[in-house]
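Read through the structures below before going on.
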Structure P
Amino acid sequence: MFTDKVVVVTGGVQGIGKCICDMFRAEDAHVCVIDVQPNDYFTGDLADKQTLERFAEKVIGDYGHVDCLINNAAPLFKGIGECSYEEFEYAQRVGVTAPYYLTKLFLPYFAEGASIVNISSSRDRMSQPQSESYTAAKGGIHALTHSLAVSLGGRVRVNSISPGWIDNAYTVYEGPDAVQQPAGRVGNPRDIGHMVLFLCSEKAGFITGENICIDGGMTRLMVYHGDHGWSLERE
């Protein structure tokens, strides 16, 4: 399905990003990774404009076009208690500005039937305390998705995925960690990777501007004090 397709993945060295890369490679795609961690394609900071430009030049120089762009790199996770102005701004550059700018840089080079998949988070709609830098970036890329889908309509399909609890070590949880989720288990990177490949395939040709939350049903479970065995006691 993806033989010789050119797939760009940001943050592809570990976790969900690595899984996505592995799954595309298994389909014989050419995978171009950019990550701040060392890798065999391009090492660089997504928050830096010139780095993004050099990366895009390399991809186009190597392959001439892009079939799939997967914006996966995770922004900084800090809350309002400790997150400085500079750190908050940095998180938005990684989480929102970089996906926007890479889309702009690749715009003349997207192949027919091209697809963009942005990795958001279930935190785009719910929060824990002290998570503002990450949550704001994930909310931003969620909104950027439907805006780009409209602007690029007829040329590139743009969708996003909002993962819930995904364990990158593929740990099998039992007890409350598992049963609190309607699906009965904690997720793993392949749960996200399968959806990425589907959204990039011709099977998803009528899907654009959509956000798909893959969280085992957690955001659909209403929780009240004293319900389902839950209780809340403030310290």
Structure Q
Amino acid sequence: MIRSRMTTFNESAATALRLITDLDPTLLAIVGRSLAVSATACALACAGGLLLGAWLGVARFAGRGAVLTVLNTLLAVPSVVVGLIVYLLLSRSGPLGFLGWLFSFQAMVLAQAVLVLPVAAALARQVVEDADTAHGEQLLSLGAGPALRGLLLAWDERFALLTVVIACFGRAISEVGAVMIVGGNIDGFTRVMTTAIALETSKGDLPLALALGLVLLAVVLVLNTAVSLLRRWRVGRAETATSPLQVSA
């Protein structure tokens, strides 16, 4: 029995590697669609999330603690809940039903953007708030308001924020619940890597599922490597250069 299972695994792994090396059209289509959906969603979410985070990092107002609590709570919202909310918004009877986006590329982008935006905002807020603690008084002495101060600090910490963007992309491309609900996992149209892995595994098509899993692992590995390299480069840069916000004695 064990030998039989090992044979099945070995055969599936060999076929999966062959699908990858032969650049199987079905595999490439699913991977390409996954990258396109997640990249678009990440760009939209980070465009708003980084600005929101930069502002929250320097702004002080009544109820800020409550806002941060809500923001941090949204980090833990399951992707299926986000998918359900977006589904209700885009359904025919929903407020955005007139768009006709349900079970489409746009619906998956919207779901992932909603899922990723709190991540971008929360991480950017922490980065900018730490920078404000170190350099905020200098900018205040120059008359910079919260908006300008947030933008200047965000630019000064742009490499740290770049790691936030990479982390957001990794969060988007690895989720399955939201895109499954709003995309419908339609072959050739809305099927992405995570939803295809779930479907092909349930169908017993292990080689394709394993091939997609290996590609997804490779993408995540590349992202984590990029984040690690950026952090090392940033530490080395900080040791050899002076921040433009630092005033020389």
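Nothing in this text is a laboratory measurement; each read-out follows from the coordinates by a stated rule. This structure is a prediction, so every number in the text was calculated from the model and none was measured. Cβ atoms are built from the backbone, for glycine too; each structure is taken alone.
The value -10500 for helix-only ellipticity at 222 nm (-39500 (n - 2.57) for each DSSP H run of 4 or more, over all residues; to 500) was derived from one model only; which of P, Q is it?
Matching structure: P.
If Rg/Rh (Cα atoms, Kirkwood Rh), for residues 158-197 alone is calculated from each of P, Q, which structure is the one that comes out at 1.16?
Computing Rg/Rh (Cα atoms, Kirkwood Rh), for residues 158-197 alone on every structure in P, Q gives 1.16 only for Q.
Taking -0.56, -0.78 as the value of log10 I(q)/I(0) by the Debye sum over Cα atoms at q = 0.11, 0.13 Å⁻¹ derived from one of the structures shown (P, Q), identify that structure.
P
State the single structure among P, Q that was used to calculate Rg/Rh (Cα atoms, Kirkwood Rh), for residues 86-189 alone, giving 1.17.
Label of the source structure: Q.
Check the numbers for distance in nm of label points 7 Å out along Cα→Cβ at positions 118 and 206 across P, Q and tell me which is largest.
Q
Who wins on relative contact order in percent (Cα under 8 Å, 6 or more apart) among P, Q, i.e. which is largest?
Going through P, Q one by one, relative contact order in percent (Cα under 8 Å, 6 or more apart) is largest in Q.
When distance in nm of label points 7 Å out along Cα→Cβ at positions 62 and 134 is calculated, the result is 2.9; to which of the structures P, Q does this value belong?
Going label by label, the one that fits is P.
Comparing distance in nm of label points 7 Å out along Cα→Cβ at positions 30 and 174 across P, Q, which structure shows the greatest value?
Once distance in nm of label points 7 Å out along Cα→Cβ at positions 30 and 174 is tallied for P, Q, the winner is P.
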